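These notes open a run of structures that come right after.
A short reminder: the numbers here are calculations on the coordinates, not readings from a lab. Please read all numbers here as calculations on a predicted model, not as lab measurements. Cβ atoms are built from the backbone, for glycine too; each structure is taken alone.
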Structure I
Amino acid sequence: MIITTLSACRVLPVITASDANSTVALAQALGRGGMKAVEITLRTPAALESIREVTAQVPEVRVAAGTVTNPDELHRAVEAGASMALSPGTTPRLLRAAREAGIDFVPGVATASEVMQGLDEGYTCFKLFPAVAAGGLHLLRSLAGPFPEIKFCPTGGLNPSNFREFLTLPNVVCCGGSWMVSAELVENRRWDDIEALARDAMDPTKT
């Protein structure tokens with residue numbers, strides 16, 4: 001069940017892959033830091049190859065495709081080996097395609113209407129995006145009233161100083177963020193620093 005999977009993740013690192021080799025090394029560092037999954041966004045030409053290579057070489061880390069915006073991208077991500085997918089938004093075509101593909105899918109929402117659209121298609125776990133810009137903690141608390149059964153993975157604007165507050169909310173199942181996988185860290189191959197940031201993010205005693 002996707003909610004159980006994301007609960008174990010706690011923090012889902014959002015990766016913009018520059019090349020497959022560095023993304024494999026990055027996933028390995030994140031795994032050593034205790035992270036259970038990575039989200040590789042479909043924003044670069046290296047994304048699908050990176051999904052394939054991380055899936056093959058880092059089996060202890062579950063691979064999700066991110067920034068999935070249409071059924072074609074979803075199908076290509078599934079073919080590359082992604083076992084989860086997340087989108088920044090929601091369309092009826094994409095919701096139905098994900099359900100037909102049988103992949104764990106987390107559609108993006110920013111309003112109550114979008115949550116209701118997802119509910120109509122059988123989804124109960126959503127990516128709140130862009131989380132902070134859309135209303136952040138206040139919006140999540142407001143959505144908990146009419147949608148007590150819904151869980152969220154807020155992404156967008158989260159950082160080391162605020163993500164733990166999001167995790168205290170009962171309707172937040174995990175958080176998405178990129179502070180531990182910044183371009184500067186990856187380009188300079190600072191794998192030890194990435195591992196340390198991952199371990200800090202995964203430490204439940206600091207919540």
Structure II
Amino acid sequence: MKDVTIILDNGHGGLSAGTYKALAGGRFHTFEDGTTIYEGEFNRYIVTGICMELTKLGIKYINLVPEYKDITLATRVNRANKFNKNKSFLISVHANAGGGTGFEVFTSVGQTKSDKIADVFAKEFQLEFPSERLRSAPWGDADLDKERNFHILKYTRMPAILTENFFMDTERECKAFLLSREGRNRIIDFHVRAIRKVIDELY
């Protein structure tokens with residue numbers, strides 16, 4: 001197995017004294033029937049599942065936020081930057097919001113190794129969910145990622161991507177993929193397949 005460490009960031013949101021709290025951006029949504037999703041719980045579930053599968057495969061990883069409470073973006077970046085930038089890459093896992101549909105993968109602005117990694121994740125999403133929307137950049141960029149200077153992408157030293165896995169406030173997607181065990185397992189599985197492919201092909 002190649003000497004690569006996968007750094008897994010479970011987005012944002014957490015528990016403090018039994019209450020869901022998010023320092024920045026960690027949302028929740030409640031539908032008319034009372035069904036509620038907490039993004040932080042979803043993020044942690046997916047990252048925990050990825051960790052379990054990587055353990056089985058003998059792939060090295062770091063769970064960047066193992067505690068239940070939320071931590072600042074600066075703390076996340078500082079933790080990540082302790083690792084060898086040439087032998088690691090970071091994946092920040094999220095659920096989207098805003099009434100849309102589909103999957104997005106983000107990198108920082110500019111052409112870097114992160115773009116190639118993001119392409120692998122986008123293609124694995126399409127293989128797992130061929131009838132669902134891949135929300136790639138609308139302009140003439142040949143890459144499948146979108147570029148934003150999100151803090152976790154801009155200030156980490158290693159290649160880094162951020163996955164937005166369906167929309168938590170779109171009822172069909174939320175109930176079919178984000179809240180169901182089957183949907184969550186499929187999200188975990190395509191992340192793991194992408195990780196394996198990135199290690200094999202790009203490191």
- Which structure, out of I, II, was helix-only ellipticity at 222 nm (-39500 (n - 2.57) for each DSSP H run of 4 or more, over all residues; to 500) calculated from, if the result is -11000? II
- Query: For which of I, II does distance in nm of label points 7 Å out along Cα→Cβ at positions 70 and 190, calculated from the coordinates, equal 3.8?
  - Reply: I
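If mean count of other Cβ atoms within 10 Å over residues 158-165 is computed to be 24.5, which of I, II is the source? Working shown, then result.
Values: I: 15.4; II: 24.5.
Computing mean count of other Cβ atoms within 10 Å over residues 158-165 on every structure in I, II gives 24.5 only for II.
Output the label of whichever structure in I, II has the greatest value of relative contact order in percent (Cα under 8 Å, 6 or more apart). Could the numbers behind the result be given before it?
Values: I: 22; II: 27.
Once relative contact order in percent (Cα under 8 Å, 6 or more apart) is tallied for I, II, the winner is II.
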